[in-house]
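Student: What follows is a group of structures, each given as structure tokens.
Just so you know, all these numbers are worked out from the coordinates, no wet-lab data involved. What you see is a predicted model, and the numbers here were worked out from it, not measured in a lab. Cβ atoms are built from the backbone, for glycine too; each structure is taken alone.
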Structure I
Amino acid sequence: MSESEANLENLSSIFDKLNDIREQSLTTSREIVRECSKSIRNIHRNDEVSAKEHIENARKKLENLKSISSDVSEISYAGYVLDAEREFVEAVMFYTFEVSGYIEPFNNFNVHPSSYIQGIGDTIGEWRRKALDHLRNLDIKKAETYLAIMEEGMGTLNELDYPDALTGGLRRYADNARSIIERTRSDITNAFINESLRKDISNINKDEL
């Protein structure tokens, strides 16, 4: 075998291994996203037990993904790996607030910091959905608790003043989150005004009787 052939065979062997790792990590990342989506759907259905089961499944798969890709920077920072991390952060954060009432801190995750802050931005959207669910049930106080946690999450995004190259597009996430919060605040305000008017009209009708 010539030196050129040996060199080519060596390169092919390395790329074959990298491609195998890529295929494994791509499949695993998709499985993580599916588990996280199921967890979030279960939280919206108030099924916290099932939500936790899917989170644990996602956690194990994420640990496997980190193990597979840890020594290959091209894969460790690939978009689909970061997407899986972001989805996991969102699912855990959404679940944690629902059962414990606080934002899960970064130190409790084994993810890139950019995935964590993007996860906060995505979770703000899920908290809006929860707030609207409570508004439909005329539970304004409960809706306000979600607005409060949305604002707390937004506070974290506002304090991080770093280039988008490091944060994975923090400004875009922050701008979107700010818009979501403003719409939610407006919805709650309108619901409060409508409920106050309803009570005033009800009291007037009682007085007339």
Structure II
Amino acid sequence: MATRVLIADDHRLFREGLKGLIAGEEFVVVAEAEDGQEAIRLAQRHQPDLALLDVMMPGLNGVDATREVLRVSRHSRVIVLTMHKESPYVINSLRAGARGYVVKTQTAVEMLAAMRAVARGDVYVPPDLSRALVECHQQGGDPGADPLSARERQVLQLVAEGHTTKAIGGLLHISFKTVETHRGAVMRKLDIHDAASLVRYAIRRGLIEA
């Protein structure tokens, strides 16, 4: 039986290329998403065996989307796709529950190897990043616990992307007042009190790209 796959990436050309690469008797793409929120909805609907999530997606980044996909589709396994090789990105992705981490500069053969490994229950990290992870741990380079809740990170990402409070409420289906409460909590926990500094923090934490 073919492994059922969900692809989530905000670049349509990349999704189509990846779909063309993996489609066949071994893997079948059951759904495609343009952002993290859509990935969660489609994961809940289709219950895919594998979810391939881009780490940088609008509205909800791949790390937080990983947590939610695994919540609504418990048997799914997640592979994070990214251009980032820095250890904190890998650590945060694995911490969220991802079973694989693939850099977009890797070859098609390596991509398929990662999917096969994760589908059979293994963990896949590129060999060069595995060494970097060990060195990062030995040197105390762990990014540390995030003080924000999942909802607060969502609000922070949307604020950093430039959405208004009203727009954020619509996207997250919460009230204007609730958005303001979350935003206030973010500023208080981070001891940050202006929008520009919130954007810089979001970039450092990998929620958005510079």
Structure III
Amino acid sequence: MKYKCLVFDHDDTTVNSTATIHYPCFIEFLKEYYPGRDISLENYFILNFTPGFIEMCRRDYGMDDEMLETEKNYWLNYVRGHIPKAYSGIAEIMRRHKAEGGILCVVSHSMADNIVRDYEANGLPEPDLVFGWELPPENRKPDPWALYEIMTKFSLSPGDILVIDDLKPGYDMAAAAGVDFAGAGWSYEIRFIEDFMRANCTNYFKTVRELDEFLQS
């Protein structure tokens, strides 16, 4: 086993969700609350990459705390009726890791309840720990708090863990905790994001198969 613990992001790393769920939801929200405003899927990905979703909403749409709460509730209601599909090959990686006695955790900006639902719906093994958007803002990615919690609970060192994530907050979280990071590049083709990941990440994979081969090497 290359790493005792795999820490997966959820959206666009484990499941194909931004293009199929989160982006369409945000477009519908804009139509209702900010008519005439729009954003392309590519720019939505880029702005989630940096500066991040909340910062984007505040900076580009002028949302205050009350409107951000409205947007969150709109999103939660939308997500309840939409289950994303896991990427081919992800289940096999997770099952093998668990069968070998490994630890499987999730650190995501989705809600923990929705993550658990998506794992069950896609036949993925049950994670040992899930950290989602329900955390206080100061404990969410990119803060490394969740990784420290994982290390404490399972008596792990930074070298025992690999974070797998498609966006900069996951990279920043891993870097802050001194944990290895694998960039997940299989969800979209956006040069700006790929260039950053290739320049800054020791490991960057364009396909799930490449990640699988790395973990078995």
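Student: A value of 28, 18, 17 was computed for semi-axes √(5λ) of the Cα gyration tensor in Å; which of I, II, III is the source structure?
Tutor: Working: I: 47, 18, 12; II: 29, 21, 14; III: 28, 18, 17.
Derived from III, not from the others.
Student: Between I, II, III, which one scores greatest on mean count of other Cβ atoms within 10 Å over residues 8-15?
Tutor: Values: I: 10.5; II: 16.5; III: 26.0.
Comparing I, II, III by mean count of other Cβ atoms within 10 Å over residues 8-15, the maximum is at III.
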